[in-house]
Structures are given as C-alpha cells and as structure tokens.
1. Give the label, chosen from 1, 2, 3, of the structure having the highest value of FRET efficiency 1/(1 + (r/R0)^6) of positions 166 and 182 (r between Cβ atoms, R0 = 30 Å, to 0.05).
2. Determine which structure produced the value -9500 for helix-only ellipticity at 222 nm (-39500 (n - 2.57) for each DSSP H run of 4 or more, over all residues; to 500), calculated from the coordinates; the candidates are 1, 2, 3.
Structure 1
Amino acid sequence: MSTHFSKIEVLGCSGGIGVIGEGTTCFLVDEDVLIDAGTGMLRLPLERLEKIRHVIVTHSHLDHICGIPLMIDSVSRANSEPLQIHALPETIQALRDHMFNGVIWPDFSRIPSIEKPAIQYVELDCQDEQPHAFKIGERLFTAIPVHHSVPSIGLTVETPTGAWAFSGDTHKTEEFYKIINLMKGMRHVLVEAAFPDHELWLADLSLHLCPSLLAIELEKLIPQAEVWITHLKPNEKALIEKEIKSYCDPDGLKPTIQQALGFLKTGQVFEV
C-alpha cells in the first residue's frame, strides 16, 4: 500500500464575506477533489481549477455551492470527462431546481450534450440517516448525516497514512462523533462554530453551533485528534474565539474542552 500523504488546503473557512483574503467554505484535497465550493475557491488559478475532477457538496446553502457554476463554465472545455458532483439526493435536486435550471445558470448536466455532459451527479446514499462510504483513488470518504436546516452531511477522509474529519454545517449531532471515535489515525477534526453565545437562540434556530454548544459537542469526541474551528461569522469572529478559549481553561467554564484546539485559517495546509 502506498504511503503517500494526502494534502488538504484550506481555500476558505469563514462564515461570511467582507474580510480581504478570506472566503466561505472550500477545501482542496490533493489536486483533484474539492469539498464544498464557497467563495474561497476564487483563490485558485485556472490551471488548478482544471485539475479538479470531483466536488463533494455537504449541503445546498449558497456559501457552500456558489463557486460551482462559475468553475464549470471556465473548465468544461478543457476536460473530456464530466466533473463529478457528489451530494445527497436532496442537494442534487436543489442544484437542478435553483442553480442549473437554465435561468440562474445553464444546465451543464445536458451541455454540451446529454451523452457528454460537463457535470455528472453522483448521489450519496444516506437513507435512514446511515453513513455512505466511497473511494476516490486511495482516499476513502464517508458521508455522515448531520443536523442542519437542510439535508446535510459531515465527512471523514481516510488515507493510507491517517484520517481527518469535517463536520460541515451542523447543530447537535451524534453519529458524526461515534464514527470518528472508531477510526484509527484520526489527526484533525474540523468543526463549525458560527455564532457567539449571546446568539444561542440564533444557533438553535438556524441549526449551527456556538461556543457553549461546541463545548458540549466536543465531550462526545475522544481527545485523540486536534480540533480546528471553522465557519465563524466575520463580524463576530474575535468574540467567538474569545468565548471558545474560555471553555479550554480547566478552571474556567464548564463543560471544558479537552482537545488540542486551533482556529482554521485560509491558506492552511495539512498532510494526512
């Protein structure tokens, strides 16, 4: 078996726009797989965009999909094979109905022809809230249903040399942590925290996390991996970070975050 490391490049990890150099959720795995396609993907030049052959979409919200139609338009003529979009059936239907509908953007699942389209949808079978595993090259991806305001998944990615995980957008969830805790070589866990604690009501309403909910969620995670926080709203980023740090102090607030913890940054690169 190969001992090749898989590289994860953070193209965007913000919960919004407005900060120069920051973009919404987008991760590049090696050179060929994109996890979500937020505004962070605008960092990539054309020659790198053309190497992407798969996009895994965690859910249908705009900050996670807005780059897909623009990328397709730029790269479709350079590739003989369609770009594969892996997503839940509900997410694929949303893309069909609201984006690639001939009004917002052309239907690239039928362009340049039905026989040779520019994009191909690949359904993730998570019926009855069950995980769905699939391989791309040597990497094993597992889509895990999580709790958000639209059908959504988190992901684990296993390579020959280790594993990492991404919660996607989520509120309280169980299966995501159960699966992570069973995996060997889990090195990094990326978890969202969109709002500060005084907006707990908004986190509950929109099904996101805030620092107090994050601390409770991380009690489910065996402290074997480094935790990285993502998706902070830009106008409240400093406050959210301060509140999360307060839960890392064993003499401070309860529950206490036990894991090694950092805040994800655009441009950050991991090898797993």
Structure 2
Amino acid sequence: MTASRHPFVDFRNVWLAYNDELLAQQQFAVEDISLQAREGEFIAIVGPSGCGKSTFMKLATGLRRPSRGSIHIDAALVTGPLKISGMAFQAPSLLPWRSTVDNVLLPLEIVEPHRSLFKARRAEYRERAVALLRSVGLGGYEDKLPHQLSGGMQQRASICRALIHEPKMLLLDEPFGALDAFTREELWCTLRDLWAARRFNVILVTHDLRESVFLADTVYVMSRSPGRMVLRREIALPRPRDLELTYTAAFTDIVHELRGHIGAARSPGNGKAAAQAGP
C-alpha cells in the first residue's frame, strides 16, 4: 500500500456543542480534539461512560459538524454524512423479515451509486455478499432469518452489511458489548482477519480495554465529559495477534496502564489537567 502524504483521519482542534444555546454557554460535549490516523490504521477510543466517545463517532461520520475546528477524512473536508464509511453498532438491527444475505445487501439498495445499479447488478452484488458472509463463517446461513441466528452470528452479519459497499473506513460503536466473553473473542478474531485482508481504516469505540489492545494499532483515552484526548498509546505488540497473546505479561501490562489512565480520567477535574500535561 502506498503511503499517503496526508493522514487518512485528521481532526484539528475540534470542539462540539450540541446546540447554539450550549455553545453560547461554552458547554461542549468534546473539547479541543486533535487526532491523526494514517491510511489503513486501526484505532480504538476508550474512556469512562459519557465522555464523548459516541460523539466522536458522529463527528467522524459527518453526522455532526464541529462547532470549532476541522475534520478531514481521506484528504477531504467533512461537511456531511460520508459515503466512504460503514458503521456497526452494539445492536445488530437486522430487519427481521429479510434473510441474512438480503440484510447484508441493504446498503447497496439504498445508497448511490449502487442503488441505481442494483437491479442490473443484483447477481454480482449477491455473490459479493455471499462471499463476505462465508469469510466470517456464515456460509450456509445466507437464507436464514435473523431470529434463526445467534447473537454473535447476527453481529457478524451486521459487520458484513457495513462492509458490503467496500468502504474505506469502518466505524464500530461497542459492536461486541452485548455478547458473552467467548463469542466476543471469536468476533475479535473475525474482525482482525477482515481488517488484515482489506486494510480499511477502523475506528472502534469500546469499554473493553482488552479488546482495544488486542485489535488496535493505537489506543486513545478520553477524559470524562467534556471529552478530551488525554493519552495516545501505540500498541507495539506484533501482528498477527492470536488470543494466546492476551495472557502474556506484555499484553496485561498495557491493559493495566490504560486502566490507570481511565481511573484518572473518571476523577472530577482531572480531564483538563491530564490534557494539559499531555500523553
């Protein structure tokens, strides 16, 4: 992959107040966020509840525009919802009356330019969806309805739906939070393999520190609200990573380090002090 001269994700001094009244009162959901991610980088955002992680995701997708500062994705200023991104959330939100493969195909039916081409290229698109489902272990389940799938299988299908239009960036908001520990770890490996094969950018919001360290190239810690980035931690653990790595001292040391920063970020008044001190 050819290195780009520009960061793929580029937040420059971004502040967000959710409405004009809050802006006039200088009450911000996130403050002074500057963050850069290179093309193909996997980053994770962690922090205490209510710190602004989901707000960051809305900014990254163009669903919210900053009150101050600028955001560039793939060298273009973000001024509205991005077509080059896919999203998956904690709840799979599959349509109950559609088969697994038809749920995966949904973005191609409703988003241009695929929508205009869908009827003519339906067979090709379906083949793409089936191949994607097989790559995450859902071969043979293409025609099953959501209620016939386990929670983990539904989430695999949800990730396939987010990737069907071959986005340059995948945004994941607590995608595995509702799953049991064993299923969650299986899906870590599924996501690891998808990313390794395609090298799209990933922004993962999670409360699970082990998840962030296992998957990400770089982990960012946010302070309590108003959210600021108080730590940037590169994860220098070798790739490819397998689950055995999570039982090593090197892995647990990083998790404990991040937990310490989260604890500090929870304390009232510590967010801005940590931000001023820097990582």
Structure 3
Amino acid sequence: MRTCNYLPLGRMARAVRGAWRMLLAAGGTRECPACGRRIRRFQPFPKEAADLLARHRFRLPWKSSAWETFNREEYACPFCDATDRERLYALYLRERLAPGLGDGLRLLDIGPSRPMTRFVRRRLRAAYRSADLCNPEADDRVDLEDMRIYRDGEFDVLLCSHVLEHVPDDRRAMTELFRVLRPGSWGIVMTPIPLGVEKTDEDPGVTDVAERLRRFGQEDHIRIYAGADFTERLQKVGFRVTKLGRGHFGPEAFERCGLTPQSALYVVDKPMGAGA
C-alpha cells in the first residue's frame, strides 16, 4: 500500500517552532541576556494560564502594570524560554560575574529553571549546585526550611527565585538562606510582588486549589508579599537588601531585554563577620 511522506508530530512541531523563531529573530532589536539571541519580540504570557486565573477570579489585577517584575505582553524568550524575571537575573549576573570574576565561586540555585541552569553552566565559571524539594532535575532534594545537607557559609552566591511564596515557614527558610551563604557574599531573592499592596496576605492553612488560585494566583502558593514586608523579613534574619531597578540598569537595557519600567531586582548581602 502506498503511503504519503510525513514528518512525525514531534519533528513537525520542532520544525514549525524553528521557522517561527527564525522569523522572530529577523531584524530584532530585543535581546535575551540569558541566551544572547536578538529577536523582534518576546512571547506573551500563556493564554491558558491567564484564562485559569480569570475563571477562578484571581483577586488582583493580572496585567503588567500591576506587578513589580512581570511583563505579560513580552513574557518569555522564544529561543531559551527565559521569563522576564530570569532575563533580569541574567542581566545582573553578567554584570556582577563578568568573565574572570565568577571563577570558582560556589553558586546555589534554589528552585532552578532550565533557562537559568543553562545560563549559569554555559556562561559562568561558577561551581553550580541546584536544589529543590520536588524537581527531579535538581542536583539536591532539599526542603528550604531545613537545608542541613549544606554547611554554614558553604556558598558564595545564591539564587532563590519565586520559592518563598510556597513555603509554610518563610522566616525559617530565610534564616536557612542566610546560614548557608558565606559572610561577605550575596544573592538574588525574588517573589511575585504586586504594586500598591501594603500588607502581605498569607495563610498556609488554605488547601483548596480554587481558593488558592483566587487568593494567591497559583494552586501551590500560600502568600502574596507586600514589597516593604518582603524586604523587612529578609532584613530581620540579617540580610542587607538592595532593590535595583531601571535607574541601575538604564532605560535602554530594560527596553532591550523586554522588562517593564517598574521591574525590580532584590539583591541580598550577608555582612562580613555575620554568624550563621
């Protein structure tokens, strides 16, 4: 029996995706600092996720202008999938760990994503270690509230991205972050932060998925931080906190990397002489 030539669905999807990415890349003025590719425009936030929030009547506005670091219109890189917040991390890491400055540093990535793992392993010469309680791709299975597998001051740099909103005892988790960081070292600690919210809303006792989606915006979130409260909690465990925005990176860099004007990076430092 004669059959038609065809591409398996997986290969066909990759071919279409590759052609689409080439189209996006042509003549682009945007740049992804995580993969270095130039494109016309980043991809929008997934419609399915936005529709899910709408169905559950998420209580906060779900638009770019309502959040510190969230670009709904240009959310992800079509080449490496780095989100806007991850592009902000890469921008800072490339600045602070320029060639030669990151050699041999021990970097702990808590709640790793594939784009950031690839970025650190390919572009930085740091000794990289990833940790997560559930992600099977992480190097270590670790509960952020109890990281006893790591020594006091074991790491020179840490990255904790969008993890603390999942953790029942976030103050204990922040204490552990402080403990495993070497005195005189630094990290990036981030969480979703809505603008204009003055009080953190949290309730680890909420287990109903629909209620979590309505109240916190994700089925496994148990809090939404107010920006000032987030900073204060980090300071109470001993961190110095610096909030970097467009004034630090420059308007042109934010525009080029698809970052909203109100995007902000929270950098924590452990002072010299600080104990665990």
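1. By FRET efficiency 1/(1 + (r/R0)^6) of positions 166 and 182 (r between Cβ atoms, R0 = 30 Å, to 0.05), the leading structure of 1, 2, 3 is 1.
2. Label of the originating structure: 3.
Just so you know, all these numbers are worked out from the coordinates, no wet-lab data involved. Because the structure is a prediction, the values reported are computed rather than measured. Cβ atoms are built from the backbone, for glycine too; each structure is taken alone.
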